[in-house]
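Colleague: There are structures below to look over.
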Structure 1
């Protein structure tokens with residue numbers, strides 16, 4: 001069920017247009033039990049984005065937190081699509097992307113704060129780099145440190161094992177062990193990368209026209225890595241652009257409400273991603289061994305979460 005709110009353009013905040021007016025970019029957000037953080041996200045979005053016109057489309061996954069009332073009262077320009085149940089992330093995001101009209105499409109998590117000019121700078125970057133199909137900003141933790149998964153190399157076995165075992169930290173100069181989070185790169189350096197985080201990812205409309213929408217085989221997680229991989233296969237470049245910055249709290253909404261489902265979804269999604277894009281590059285016996293390691297990690301993650309005071313899937317997945 002989609003709720004569209006017709007709004008007179010003269011009554012909207014600067015940079016916002018009604019549904020009949022062309023926009024430079026579309027902001028697409030999926031929310032589940034995250035009304036309060038969504039409110040702060042939208043406030044920061046409106047307050048800190050001025051150079052380009054945009055629309056906001058929110059898809060709610062059957063929340064009971066009165067998010068519809070909050071949006072109608074405080075953000076009447078937002079288009080709301082309401083699902084009857086939690087449909088994960090990928091399908092609802094596709095709902096928003098398909099409803100969008102912008103030349104650029106922004107995937108944005110509700111548990112983010114948009115810092116001044118962040119989205120203006122992302123749009124400017126893609127406008128000035130025609131070979132770039134996607135870009136992502138520098139994503140910060142609550143304390144202002146870099147949220148490392150916001151820029152990624154290819155998630156190949158050695159890089160993933162180095163990341164999760166801590167070997168990457170022991171050998172910080174090893175590009176192979178640090179190939180997932182690219183920690184050997186300057187965090188303030190613009191770089192072409194294999195992937196950026198779906199917490200804030202700007203996509204050129206032409207990319208969607210060429211390769212389509214997110215792969216809904218991924219219920220949640222790894223859909224961003226998959227999309228970046230497909231874009232690169234089609235000849236587009238993916239960039240990390242640290243001149244644009246946001247804060248991502250992580251672990252809010254769905255992963256906090258349903259932590260075990262989120263853990264299962266993450267591990268299933270990485271398994272799907274590996275099988276879809278990487279398994280063909282390795283001998284089948286190694287692949288079976290790697291699948292076994294994935295299973296061990298899943299069991300450990302579920303067991304550790306039992307004893308956590310705060311049960312979430314954090315930015316370090």
Structure 2
């Protein structure tokens with residue numbers, strides 16, 4: 001089920017939490033929804049899930065407006081809120097069955113779906129415990145299970161791996177990637193490597209406005225002007241190495257390392273083959289390369305550059 005956001009705006013008093021944003025998410029796509037705290041992520045996700053009344057603009061799910069068909073469309077959405085509110089006195093199985101009943105599941109369908117979610121989310125050993133007795137990581141698994149209990153076509157996950165250990169994170173990541181093959185998934189997280197490993201596309205929001213939208217690789221390519229190599233050279237003729245590196249075609253800047261006097265940070269134009277020209281310069285000046293490390297723009301660099 002496709003999602004189309006059309007000029008969505010939401011205000012809280014004088015503050016505009018979401019400022020006329022528009023974007024689309026296609027079926028089978030996992031969208032990483034990023035932004036600093038207070039950027040408008042949760043407001044947007046709550047709006048898509050039908051938890052917030054639309055103020056201005058519209059949200060279309062499979063070309064149907066949430067303004068008109070909110071009750072009909074909510075059953076197609078699974079939502080894991082950031083704070084994962086749970087009934088701590090309920091056993092896991094009872095809680096999941098309760099959530100399933102709220103979504104209209106009954107009888108054998110409810111029972112089989114509950115058992116399936118217990119298995120998928122790794123809750124077998126904990127299924128008879130009260131939720132209040134579970135660790136934070138297992139509570140998070142219960143939250144993911146309730147979001148998927150009715151097999152929704154759209155899955156909205158706000159910080160789904162909070163509190164999970166590294167092994168659990170990998171398991172949930174694989175689960176989300178598998179779900180993303182047939183569902184529309186919006187994933188919000190502050191763990192940027194998780195976004196790169198899981199998401200097909202990244203959308204960054206800041207102060208209620210979209211500031212970037214693209215695949216992880218396309219966003220990096222847009223910011224590649226800051227790519228550089230760490231170069232360390234050895235030889236008997238290093239007096240003019242700084243000036244000679246600057247002469248190499250395509251080099252835009254050379255900075256000496258503040259930690260290692262023999263290390264240089266060489267920034268280059270990506271349209272030139274820097275390494276080939278560096279090797280030629282080394283032959284000419286009888287230098288030996290002892291270290292050549294490419295340093296590319298990270299998703300964290302892009303995020304900070306767009307949101308600070």
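Colleague: State the single structure among 1, 2 that was used to calculate P(r) over Cα pairs in 20 Å bins from 0, in percent, giving 33, 59, 8, 0. If you can, show how the numbers build up before the last one.
Modeller: Working: 1: 33, 59, 8, 0; 2: 28, 43, 22, 6, 0.
The read-out was computed on structure 1.
Colleague: On distance in nm of label points 7 Å out along Cα→Cβ at positions 160 and 176, which of the structures labelled 1, 2 is highest? Write out the running numbers ahead of the final one.
Modeller: Details: 1: 1.8; 2: 0.6.
Result for distance in nm of label points 7 Å out along Cα→Cβ at positions 160 and 176 over 1, 2: largest is 1.
Colleague: State the single structure among 1, 2 that was used to calculate distance in nm of label points 7 Å out along Cα→Cβ at positions 48 and 80, giving 1.4. Intermediate values should be presented prior to the final figure.
Modeller: On the way: 1: 2.5; 2: 1.4.
Structure 2 accounts for this read-out.
Colleague: Given that mean count of other Cβ atoms within 10 Å over residues 56-63, derived from a single structure, equals 16.0, which label among 1, 2 identifies that structure? Can you show the working numbers first?
Modeller: Values: 1: 22.6; 2: 16.0.
Comparing all candidates, it corresponds to 2.
Colleague: Quick check on the output: 0.30 is FRET efficiency 1/(1 + (r/R0)^6) of positions 200 and 240 (r between Cβ atoms, R0 = 41 Å, to 0.05), derived from one of 1, 2. Which one produced it?
Modeller: Values: 1: 1.00; 2: 0.30.
Going through each structure in turn, the value belongs to 2.
Colleague: Right, here's the next one. Say we calculate distance in nm of label points 7 Å out along Cα→Cβ at positions 24 and 184 for every structure; which of 1, 2 gives the highest result?
Modeller: Working: 1: 3.7; 2: 1.0.
Largest one: structure 1.
Colleague: Identify which of structures 1, 2 gives the largest calculated value of FRET efficiency 1/(1 + (r/R0)^6) of positions 88 and 288 (r between Cβ atoms, R0 = 30 Å, to 0.05). Present the calculation step by step, with values, prior to reporting the outcome.
Modeller: Details: 1: 0.60; 2: 0.00.
That would be structure 1.
Laboratory data are not the source of any read-out in this text; all were calculated from the coordinates shown. Everything numeric here is computed off the predicted structure, so don't read it as measured data. Cβ atoms are built from the backbone, for glycine too; each structure is taken alone.
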